[in-house]
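Read through the structures below before going on.
What follows draws every value from the coordinates through simple rules; no lab data is involved. What you see is a predicted model; the values in this text were computed from it and never measured. Cβ atoms are built from the backbone, for glycine too; each structure is taken alone.
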Structure I
Amino acid sequence: MILDLPSSDMGATTTRLLLLGAVALFEPVNGYQIRRELMSWQVDQWANVNPGSIYHGLGSLVSTGLAVRHDLTDGSREVAVYELTGSGRAEFERLLTEAIVTVNVFDRRDFHAAFGLVPLLETSRAAELLQRRHDALAAELSEFPVDTTPADFPHVPPHAVRGMQLWGAEARAELGWLSEVLDDVRDGRLELRPHTWTPPADDPGHQMTADRERYRAMIEGTEQRRGATSQ
């Protein structure tokens, strides 16, 4: 049977996956940098994630023990910097895996979010999960009416049958796309590991890299001072 329509909490799951992934990619990273990065992915267009929900979501990660917030003094300004906890990394891996292998022909937001974060996985693991999605989608399509016409469903409005045809066409297109991606990964034409692509010179990511090293040194210095005073 075709999966049910997406539940109302799907958007919250997508937001949490994106936030955990963004922190994992760039940690230690400040909230503004996460906001800027995610908005550059146009998450407001396809994932219903707005700037306000990003800051609220970061606070939620901290309050639930999935991330830790460091309040640092960076020159003349105070900055909040985030890192994932062990629980946060485990939750991210769980959500990422679930988003890749769970097929919903009516809503692909979670998978779009997950595929953008695939470089955080080992290539062999990414290929394994994408293959599982491919197989699950093929199984769904085997039960999806392909060559239907409005005449096959006389008690259903004709335009609704056309809508069902569109879902089927989109699912078949994804299945072909997944086959091509898997072939490219296995043949080495598509590299999924991070840092294999060099951004242009004016990309904000270069500044994020410099900030990351500075934040890491500041956090380590703070922890060393805290340890010294506790002795």
Structure II
Amino acid sequence: MLFKKNKKVPIELDNLPKHVAFIMDGNGRWAKKRGLPRLMGHNAGMETLKRIVIESKKLGLENITFYAFSTENWSRPAEEVNGLMDILVKFFRSEIDEIIANKVKINIFGDVEALPQYAKVEVLRAVERTQHHTEMNFNIALNYGGRDEILRAVRQIAMDFNAEKIALDDIDETLFSNHLFSKELPDPDLLIRTSGEQRLSNFMLWQVAYTEFVFDEHFWPDFDETLYRSALIKYQKRHRRFGAI
């Protein structure tokens, strides 16, 4: 096991990552293991997401990002895709008041325009209602793909160059980063992926250049606050050199 569930684990609250990203993997396999429909696994995964958001707020984390729906997920059966959109809408409708009360800002990484109209309306309403909040950035990667994000940035930079808004020498890492969905936010310090898989799956390919990875073998619905704290402690024990000695 990568982690053991300790009843109590110490965390250095003055040494927390500024940005934690999550690949919430294993909902379908969690359901299959129990003989349940896949959508019940996604519903259970949404409950885990709520608990992790609450725990992140309690710890004082500033930025959290969840990979909710990728550009590749459209290839799943229509019943599952529609069910995922329904779960998304249900989440925003049931949780938005508490999110607002806690001054949490919702940001969406991805192409919202491609969502079904009813889901798009709910997502954009949540973004609008929380846009001035500053307590924590709660980022949801929705219809998101890392390669797609990079191509969008390249196209926009090329258009700005052709329009003579920028010069060739202006193009550097900072300018490029400012054309990504995560602009103005720090890159993830820690990426946690559940279910035992050890790959990025087209997630934040530019931003994770120096991110620390923690791969947990538990399915996402089973990922609890204790495992989360264990992952944070694992991060805190690492020495980040960023290419130096």
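Supply the structure label, taken from I, II, corresponding to helix-only ellipticity at 222 nm (-39500 (n - 2.57) for each DSSP H run of 4 or more, over all residues; to 500) with the calculated value -13500. This value belongs to structure II. When relative contact order in percent (Cα under 8 Å, 6 or more apart) is calculated for each of I, II, the greatest value falls to II. Figure out for me which of the structures I, II the number 2.0 belongs to, where distance in nm of label points 7 Å out along Cα→Cβ at positions 52 and 204 was derived from the coordinates. Answer for the origin of the read-out: I. Taking distance in nm of label points 7 Å out along Cα→Cβ at positions 172 and 220 as the criterion, the top-ranked structure out of I, II is I, with the highest value.
Of structures I, II, which gives 1.06 when Rg/Rh (Cα atoms, Kirkwood Rh) is computed from the coordinates? So the calculation was done on I.
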